[in-house]
1. Say we calculate distance in nm of label points 7 Å out along Cα→Cβ at positions 505 and 577 for every structure; which of 1, 2 gives the highest result?
2. Thinking of 1, 2, which structure, once distance in nm of label points 7 Å out along Cα→Cβ at positions 97 and 569 is computed, gives back 2.1?
3. One of 1, 2 was used to calculate Rg and Dmax of the Cα atoms in Å, for residues 521-712 alone, giving 16.2, 51; which?
4. 1, 2: which one has semi-axes √(5λ) of the Cα gyration tensor in Å, as calculated, at 83, 31, 28?
5. Thinking only about mean count of other Cβ atoms within 10 Å over residues 337-344, which of 1, 2 has the largest value?
6. The value 24, 45, 26, 5 for P(r) over Cα pairs in 20 Å bins from 0, in percent, for residues 409-752 alone was derived from one model only; which of 1, 2 is it?
7. To which of 1, 2 does the computed value -15500 (helix-only ellipticity at 222 nm (-39500 (n - 2.57) for each DSSP H run of 4 or more, over all residues; to 500)) belong?
8. Hey, distance in nm of label points 7 Å out along Cα→Cβ at positions 169 and 257 derived from one of 1, 2 reads 1.0; which structure?
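Please treat every number below as a calculation from the coordinates, not as lab data. Not measured: the values here are computed from a predicted model. Cβ atoms are built from the backbone, for glycine too; each structure is taken alone.
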Structure 1
Amino acid sequence: MKRPFAVLGFTYLTALMVALFVGSNIAYILSGALAVLFVISLFVKKLRKRIALPFVFITSAVAMLMFSTFVEQKLKTVEVLSGTEQRITATVCDEVYESNGKYYYPLEVTKIRNSELSGFKILASSSVLYDVDVYDKLDAKISLYQNADSVFGNYDISKGYFLRGAIKHYSGVVTEKAYEKPFYYNFILLRRNIKSVISEYLPHDCANLLTAVMLGDKHSFTTEEKEMFSSAGVSHLMSVSGFHVTIVAQLFMLIFAVFFRRKRIGAGVSILALLVFMAVTGFSPTVVRSGIMQIIFLIGLMIFRSPEPFNSLGFSVLVICFLNPYSCADFGFLMSVGATFGIFCASERIKTNIIERLQQKKPRRFKKPSLRRIIPKKKAEKFVSSIVSVIAMTISATVFTLPVTLIVFKQFPIYSVISNLLISYPASIMIAFGIIAVLFNFSGILSFLTVPIMFVCELIAKYIMFWTEAIANLPFSVIRLNYSFVPFWLAIVILAYFIVRKLKNRRFAVKFTTISGIATLVLMILAYDIYMMTGISVYIADCNNGINIAVSSSENNSMVTYGGSKAYDLFEYLETRKISEFEYLMLAKPSSYYSKNADEILQDYSVNNISIYDIEKADENLLSLAETKGRIIEYKPDIQNNVSLPDYKIASIETKSGVFTHFTFSGDFDILVIPNGGDCSEMPREWLNSAICVMSELPENYELLRPVEIILSCSDENVYEPYSNLESICDTIYATCFDDNIRMRISQSGEVSIWSENNWLF
């Protein structure tokens with residue numbers, strides 16, 4: 001084989017992805033079948049001559065066997081704890097971080113009371129910050145739960161966390177300091193010191209950006225900022241990958257080449273620097289993949305041999321996947337592999353093609369002698385070549401990461417080429433200068449140089465944030481493809497490309513699949529939107545513990561909100577549906593704590609009628625904003641309030657336990673919304689038989705309900721308790737946790753379709 005490690009690595013990764021999709025049981029069967037095919041290939045002459053084929057069979061068989069064994073022996077033994085509360089003694093195995101008002105504790109379980117299970121990792125959350133450091137002990141009662149059961153819902157497992165958990169702080173939490181810590185703790189301290197230096201010399205926003213770009217630490221970024229970078233198509237800058245590893249290696253190579261003129265020694269020092277950098281950034285699969293590739297390249301420089309890039313990539317993929325079968329569920333790793341593979345495959349061809357076309361159409365200005373004196377021809381060509389290289393690499397990386405982008409993130413940044421052209425080079429300079437500034441600060445003697453270098457980093461950071469925000473705010477900056485058929489469309493396009501390529505040449509295949517793929521996607525989206533517009537669409541967004549329901553029809557739109565954390569997917573949905581006006585908005589909980597979503601609705605959308613319960617406790621800023629928008633309707637307790645819209649009716653009533661809301665559609669289909677702490681005995685009796693009940697926790701007297709389906713709009717750690725009780729009264733239960741959302745379509749004839757966007761159904 002010409003590229004043995006490339007064949008083995010990519011085969012192993014592909015087999016793991018297939019195993020992840022089909023499950024461990026089928027993977028066992030496939031493993032056996034592939035092993036049989038391997039044996040057959042050894043005895044069949046035609047198959048044996050194709051040397052790669054037997055290797056593909058045996059590699060796939062081993063990959064699926066490893067995956068199935070991992071699932072059966074490790075995951076399934078731990079899964080029995082899901083949905084239970086356990087007294088756990090654990091070691092903090094990584095740094096505690098804060099996100100969306102919660103603190104997350106990476107824990108390695110050392111002991112579970114009344115259980116022999118131990119030695120696995122969980123990611124526990126709490127609203128309380130405990131005084132614990134890495135390698136300290138923590139003893140607490142923790143409610144354990146599983147990750148989402150979907151194709152790409154195993155992201156936590158790829159990071160080594162078998163379960164999630166919620167720390168019950170009221171049950172007593174005991175912490176114990178570890179006075180003897182392993183050697184790796186020094187790298188954690190180094191990471192903290194680097195972050196401390198950055199925070200000391202830079203403003204808060206610039207420090208957060210440099211920390212994210214240099215160390216891959218995005219925890220200080222808000223969700224809006226992350227979304228901004230994603231919309232601009234430069235979110236990869238905040239995930240440590242080949243881009244960052246290459247900068248680190250080239251920086252040390254440059255230092256030794258300029259000052260010491262020793263390339264081989266520089267390569268050796270660069271290897272040590274890369275190992276330190278990998279340790280500081282936490283040995284994530286993306287940085288390990290990039291680090292292995294770069295180390296292979298540097299070793300090649302030391303022994304005067306140039307490594308084959310595809311082999312290097314395949315070898316690094318093989319090592320990572322062998323060590324962790326769930327690496328195939330790590331989005332960052334898949335994006336990194338896809339981008340690198342795409343750059344190796346296509347960037348040089350694209351670059352050559354663009355330059356050839358430019359040479360055929362030489363601009364007249366370069367023929368002018370005056371301009372030649374200002375810009376020499378060689379420098380001009382070199383400058384153009386560098387720009388074309390960035391464009392070619394961006395296009396290659398974008399195309400080859402498209403499957404993951406569309407399936408996982410469900411969006412496509414339109415201006416990614418422009419943003420990378422404007423930001424990539426400055427970002428690389430900022431990373432290099434940031435590293436130099438930190439090294440000078442640690443040196444002591446040259447620490448005075450830290451200030452001017454950090455000032456340069458600050459200027460570059462402001463430049464990056466300016467262009468990122470500007471590009472993200474451009475019209476149609478991102479195409480959101482939150483449609484269930486997109487993965488199937490993508491699979492058909494890829495299959496069509498290979499079929500056409502067999503019949504015609506490569507260029508024709510690219511043109512055909514591109515044009516037909518785009519045309520097909522546009523037609524499918526138009527057909528889907530027309531289909532959805534003919535009926536009533538109901539959207540229940542994931543918003544942690546809270547309920548947000550948007551109802552839209554061809555005539556009007558309405559929304560009912562019961563608070564919860566900000567529902568970002570809700571606003572994506574409104575944008576996709578081209579909704580800019582609401583006829584009716586109901587605020588069941590208008591206090592400042594629960595009104596984040598309502599506040600944004602009032603700011604960015606037209607609202608004609610706003611109903612507010614418990615107006616005396618309403619947030620003053622919210623009320624003043626509502627007064628400028630539309631007509632405010634104040635509701636009184638114990639009186640049923642009815643709103644009739646052309647396609648449906650909304651009835652609501654405030655009782656002692658909260659506000660109950662009842663939607664009635666055509667065909668006698670209805671939806672009941674039950675508030676937190678609601679008592680089912682207090683609502684109108686006829687509402688108890690509603691087809692669908694929406695709630696965020698287990699209500700009082702829930703036994704009175706007779707629903708066909710139940711939707712739980714609650715956080716992931718709180719979903720199991722209500723589910724275990726509600727399954728006695730209902731067979732079908734949907735949940736909005738794990739970043740999921742529930743959608744319904746009610747046709748004009750009253751036919752109802754309901755589905756979970758991320759396919760997580762109990």
Structure 2
Amino acid sequence: MRSFIQTLALCAAMMYMASAPVMAQQISIVSGKVLNLPEGEKKARPFPVTEKVYVFAFNTVAAARDALKQLEGGGGTMMSDADAVAGPDGYYEIRVAENGALIFRVAMKSELLEVNYKQTIDLSIDGGIALDEVEVVAESKRPQPKPVAGKIVGNKLIVDNSVTIPNNYGAANRRLIMQPYVLDCTTEDTVRYIDPTVIDGVEYGLTQDRRMAYNMKNDILAPFINQRRALNEERFDLIVKDSVPVPDPRRIYSVLTKVIIADYTHPTYQDEWKLTTCKIKRPLQFLEFSFPDFALDPNKYKETPRRERRNTAGNISLTFLVGKAQLDPEDPNNELQMNKLKNNLLEIINGEGTTLKEFKITGISSPEGRYASNLALAKERTNFALQQITSVIPAEKWKRVYKHPTETRVATWDEVADLLEQDSLLNEAEEIRAVTKKFKNPDAQFATISRLPYYATTIKERLPRLRTVQYEYKHEIFRELNPDEILDRYQNDPNYREGKKQFTRYEYWHLFQMVKDPKEAEKIFRRAYKETMAYDLKGKEKPWILAANNLAIALLRRDTFDIEVLKPLVDITRKVNLVDRFNDGISVIETEVNPEVVVANQLAMYIRAYNFDDASILAGLLPDTERFQMIKAFANCLGGYYDYRGAANVKESEERKKVFQLVKSSSPMNNIVMCMAMETDLYNREAEKILKEMPVNALTKYLKLVLFIRANKLYEWSYDNALAFDEACKMLDEIIKMETKYHKIAENDGEISKEFMEYFDQGDWKLY
């Protein structure tokens with residue numbers, strides 16, 4: 001079946017061919033019959049059904065002659081541009097260049113014929129096979145196809161089947177409608193409808209035209225009517241050959257179809273057929289692929305630092321003489337604490353590119369004594385500390401600092417309870433909290449707590465910890481933070497470490513270079529990705545290219561993916577490596593469009609996500625350079641663009657051959673996979689040859705099993721193939737003992753029939 005869309009595509013191709021220069025080499029469809037004419041016989045006849053007749057197409061005569069030499073010499077791999085197998089009646093159709101050639105091969109005998117612009121080529125060949133008798137099989141009463149395995153290539157499910165419509169099912173006054181649909185075998189949900197096939201009888205077509213007021217556009221099925229044949233009483237083969245996108249190529253699907261034959265008033269036949277089984281051929285399922293990192297040059301994306309406003313806050317613990325606003329000269333910690341703060345301020349005052357903007361100080365006294373006296377004392381001590389701190393700042397610079405009003409407060413007895421709890425003195429802490437709950441007046445609280453038996457020891461010794469001075473200042477930095485400062489902030493500043501405060505792009509740039517641990521680096525990339533979003537000229541939010549690409553690389557290195565990371569940076573409607581420029585009247589703003597490495601990494605993401613359609617689109621954007629050669633080849637290959645047989649034109653055929661050869665030569669395993677994907681005897685033999693040189697493991701043994709099944713056609717058990725059936729079962733048993741997962745793989749593999757698996761699981765073969 002050719003769908004409506006396919007028909008339109010063919011029509012467009014034919015229109016193009018008609019307008020092309022005469023000298024251009026065009027692809028056409030050649031058909032004919034290949035019949036058996038044994039020596040001594042006068043009448044040609046079809047070959048026995050057990051003997052395959054192969055037709056190979058070559059777009060140049062020279063290539064055909066080279067292939068014929070290989071066939072006759074018995075060595076090498078023949079690479080044709082298309083191939084076909086003649087039907088039981090000898091009929092074939094094949095796509096080939098108008099001035100190309102065909103090779104017909106049957107029973108180890110080959111013959112070359114040049115096309116020379118002919119559209120019909122018939123051949124009678126002596127295959128050395130005489131027909132002793134002809135078996136006549138009664139025709140089935142009702143049409144019913146034998147379900148076959150579907151094939152998934154790229155994101156498309158390929159169905160290729162046919163069903164014989166017996167005599168008298170059709171008629172000139174009837175219409176046949178076939179509506180295929182795709183079923184998810186796991187959920188049994190209908191996931192997609194395939195374009196219907198409609199075949200009208202001659203009389204029905206004329207009547208329908210009148211019923212539609214001579215405008216067939218009124219018939220919703222008109223676009224799907226087969227124009228190449230008419231329905232009649234004669235027996236014919238209804239061919240279903242199409243491909244349909246599926247949501248997830250990793251799942252299992254089958255194709256069913258509803259069929260109805262009806263005249264003007266009622267159906268004369270209706271049924272539902274199963275066209276494909278739930279077993280799927282996946283020719284590329286064992287393909288090996290890995291891609292290099294496509295990294296951006298970090299130096300190209302180094303950001304300049306921006307003016308930043310920073311807050312710094314802390315505590316200094318000063319010991320004052322009891323009841324006085326003077327520091328205790330016996331406590332060496334006083335000088336250490338004060339000098340630390342003075343030095344910090346001096347670094348800002350005297351540092352290049354830094355300016356002190358605001359300063360605030362708060363003094364706290366302990367709650368021992370009368371509240372009013374403590375508050376006044378706290379104020380005196382705060383003023384003293386402020387005078388000491390600011391004595392190092394030149395008057396002219398101090399004038400330009402905004403000074404927040406000093407604040408003073410008396411610590412609460414609940415804070416004392418907190419200190420006790422920190423030291424695991426829970427009973428004492430609970431007793432103090434009971435006092436503060438009972439008395440709201442601070443003086444009453446002190447009077448009660450001072451009478452506690454452990455006040456002079458346990459409580460009083462902890463009060464100096466509450467006599468502190470708290471400070472906070474804000475400053476602007478005009479200089480670049482050095483890498484060590486940035487790393488220290490990331491590692492040691494809890495606010496930055498926990499994400500409460502954000503780094504700038506400039507700081508992230510340095511962190512990208514310094515953090516080497518893969519897990520930690522990925523966290524930084526993801527954080528930078530989220531925190532450095534910016535709006536483009538069209539008001540669309542986009543991530544920072546460097547952060548996004550680094551995050552993508554980190555994910556790909558873990559063999560995982562997230563197609564959303566790079567998607568905002570890729571525009572499939574435009575070429576790679578473009579730059580948009582916008583002049584705002586002050587400066588020119590430049591924005592990168594589709595950097596090639598970003599496109600390449602997004603392509604790798606799509607491949608891992610089994611989105612081969614979008615991967616192929618991106619492959620088309622990338623330049624044909626050595627750097628991207630392999631990833632483009634794999635993208636096209638996984639998308640199904642490797643089978644050069646039946647290409648639309650010579651150029652496409654050559655492109656597909658290049659893809660095929662690149663992937664085939666990428667590794668010994670890929671050589672085997674690509675040979676087997678072609679599903680021809682010649683390539684099967686090449687795969688077998690390579691497998692003999694490969695290490696013995698579950699995978700290589702499984703591929704040998706598939707080739708053995710192909711060679712012996714082990715799809716249905718019979719007395720003729722019983723020994724081969726048992727041998728194949730023993731092979732599969734050995735594989736499963738090595739790796740149990742291959743039982744599930746075999747169950748779903750379209751290469752291995754349901755009948756074979758049932759025979760294997762039954763276990764009778766173990767008796768022989």
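1. When distance in nm of label points 7 Å out along Cα→Cβ at positions 505 and 577 is calculated for 1, 2, structure 1 comes out on top.
2. Only one of 1, 2 returns 2.1 for distance in nm of label points 7 Å out along Cα→Cβ at positions 97 and 569, namely 1.
3. Only one of 1, 2 returns 16.2, 51 for Rg and Dmax of the Cα atoms in Å, for residues 521-712 alone, namely 1.
4. Numbers: 1: 47, 32, 31; 2: 83, 31, 28.
Answer for the origin of the read-out: 2.
5. Values: 1: 22.6; 2: 15.5.
Going through 1, 2 one by one, mean count of other Cβ atoms within 10 Å over residues 337-344 peaks for structure 1.
6. The structure behind it is 1.
7. 1
8. Numbers: 1: 5.3; 2: 1.0.
Here the read-out was taken from 2.
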